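So, here's a batch of structures to check.
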Structure 1
Amino acid sequence: MTPRLRPVLTKAAVLVGSFAVVWVLIRFGVINDYLQATMATICINIILAVSLNLITGFTGQFSLGHAGFMSLGAYSTGIVTMTFSSWGIWGFFAGLLLGGVIAAIVGFLIGLPTLRLRGDYLAIATLGMAEIIRVVMLNLDSLTNGAAGLIGIPRFVDWTWLFVFTAGTVIVISNFIHSRPGRDCIAVREDEIAASSIGVNAVRAKTLAFVVGAFFGGIGGGLYASYFYVLKPELFGFLKSIDILVIVVLGGLGSLSGSVLAAILLALVSTGLQSFPELRMVIYGLILVIIMVFRPQGLMGDRELSLRMLRRLVPGRREVRP
């Protein structure tokens, strides 16, 4: 086995094994409906956080508009699957793809002029964009049912599709980051002026990252619509964008595996605090403050979780170097 092929097969085996274990536990009733809903939330948050990390962590663009892209994907999937219910799961795939494409197009149309801004100005512009999308959804009574939202969306998403789309999103964005356009995005994050001086088109790199992140934000919204089958405009407000940003910052700006770990950790903390409704948000906020004080760079910083790192965590194991 070649050295390059070995880590690929190891990661594939871990993915297949993880999917199989959870699938068996669901089949035998060990994982009940409540835990399945928690896993669905984790998977959707991973997709949203990883796609936002591409924009904020790897490209260095402070965006607060991800909830807007999520809402476009959610409403597109919900409307298509309800309108073409006779298509079955193909209607779901059509709605999911349409939602991702619409989110990407809106991300391009809005991102091209706004991404010339930087820092706080860009954050305010993307926040305004997300609010515009939410208000439009709120007032399209004939299409989105206004403030009442959509109810009774056909449910096609299960553990299989959650796993496929979550793993696929992480793999695609990881490959994008290691490609030439992805390296351009990282160069823009490090120093936009220096990157431009060596031939990197900074505006194109930022716009491409914005479009790719918006597309997968729409995919995450579509999965949410199909699994939870109820949509209301207030679900995609300012606080939703903040929730996604918290996951990215907690996991580490510029770390995909950090976003995955942070999404899992925050979901487990939130679930464990369900027994304390009065103090739930206080304890939740306190945990975030403690983590940020003692680990300001996030759980993973800008590093990625690797097999070599896991080996170092095994007590008494010493890494043998050739």
Structure 2
Amino acid sequence: MSSGSRDRIGAGALTTVSDVGLIGDIGATNARFALVQPDGKASAARVYALSDYASLPDAIDAYLTEESPPALPVRAVLAVASPVTGDQVTLTNHPWTFSVDALRRQFGLKRLRVINDFAANAAAVPHLGEKDRIQIGGGEPANNAPIGIIGPGTGLGVSALVPSGNGAVTIAGEGGHVTMTPATAQESAILDLMRKRYDHVSAERLLSGPGLINLYNMSCELAKEPAASYTADQITSPVIWKKDPRARETTSMFCAMLGTVAGNFALTFGARGGIYIAGGIVPRVASFFAQSEFRARFEAKGRLSSYLAAIPTYLIVRPIPALLGAAALLNERQ
């Protein structure tokens, strides 16, 4: 928080309201914040571009000042696109870095919990309504079985929800950085090209916003065609598909490769409670995704295909599910 912010607080512009909580979802592109009242009701989320602020405290300060009425929260849960392994946190795909304890003291919080953003997505799953998700393919969730969450956005997030005697436990992982494996000759050729550019070709290098661009560029290179300077949004746009079939092919390959990685994750975790797809990319092409090779590739595991066929896969269509999870965790002790 800037010194000017401290002056405003000292002058009484911000007031402490009993037991108000702050929740946040801080990705690599945007930060989203909301306040949770003592009755559990959350305000509408506000979105802030990370590029507009020098630091996380600056973005939080801007949000708290702009809320009406302005208020100082007494506790907070912040979900960040980064591993959280100690007091110092640095975003994986953005230069913001901060100390958890310093942030807590700076804003006068009684409690501050900083978690991985996909752990927050996992915490949201039990609170999703039927309208918040779309089932892709068949399968039925097994009772008291692990649930997996995976989602491409600016990066590729992975987490799990595992049942325990005291309720489900969220597990934050960095599965987006596993080594990507091909399932077709075309994918093998693309990975060969990618290995010339990167020391390690992770799943995230292909299954993310930047990954879509990588996939498109490599596909054009293989076909000896010029690549347009598309954004990830443009590559997944049906309007662009009409004039550039390579963009549609890229989106199709993206969905199939996500199925491969999601199936690997389901096997590794024994996620018979279901696999949930989150992130900002797939919901934009939900209808296309439902008809893609995602589910077929998810199940294509040889002798274990029947095991995968029984596991349901869901696309989360609720906006900002991480905030729902953060709100659910707000009352939990760390």
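Bear in mind that the values in this text are calculations on the coordinates, not laboratory data. Quick caveat: nothing in here was measured; it's all calculated off a predicted structure. Cβ atoms are built from the backbone, for glycine too; each structure is taken alone.
At a glance:
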{"item": "Structure with the greatest value (metric mean count of other Cβ atoms within 10 Å over residues 94-101, set 1, 2)", "result": "1"}
{"item": "Origin of the value 13.0, where mean count of other Cβ atoms within 10 Å over residues 22-29 was derived from one of 1, 2", "result": "1"}
{"item": "Winner on relative contact order in percent (Cα under 8 Å, 6 or more apart) once structures 1, 2 are ranked, highest first", "result": "1"}
{"item": "Of the structures 1, 2, the one that -0.53, -0.85, -0.89 was derived from, the read-out being log10 I(q)/I(0) by the Debye sum over Cα atoms at q = 0.17, 0.27, 0.28 Å⁻¹, for residues 46-85 alone", "result": "1"}
{"item": "Which entry (1, 2) yields the derived value -10000 for helix-only ellipticity at 222 nm (-39500 (n - 2.57) for each DSSP H run of 4 or more, over all residues; to 500)", "result": "2"}
{"item": "With distance in nm of label points 7 Å out along Cα→Cβ at positions 110 and 246 derived as 5.9, matching label from 1, 2", "result": "2"}
{"item": "Computed 3.5 for distance in nm of label points 7 Å out along Cα→Cβ at positions 54 and 254 - originating structure among 1, 2", "result": "2"}
{"item": "If Cα extents along the principal axes in Å is computed and equals 66, 58, 46, the structure in 1, 2", "result": "1"}
{"item": "If P(r) over Cα pairs in 5 Å bins from 0, in percent, for residues 166-301 alone is computed and equals 2, 9, 20, 23, 20, 14, 7, 3, 2, 1, 0, 0, the structure in 1, 2", "result": "2"}
{"item": "Mean count of other Cβ atoms within 10 Å over residues 126-133 derived as 20.0 - corresponding label from 1, 2", "result": "1"}
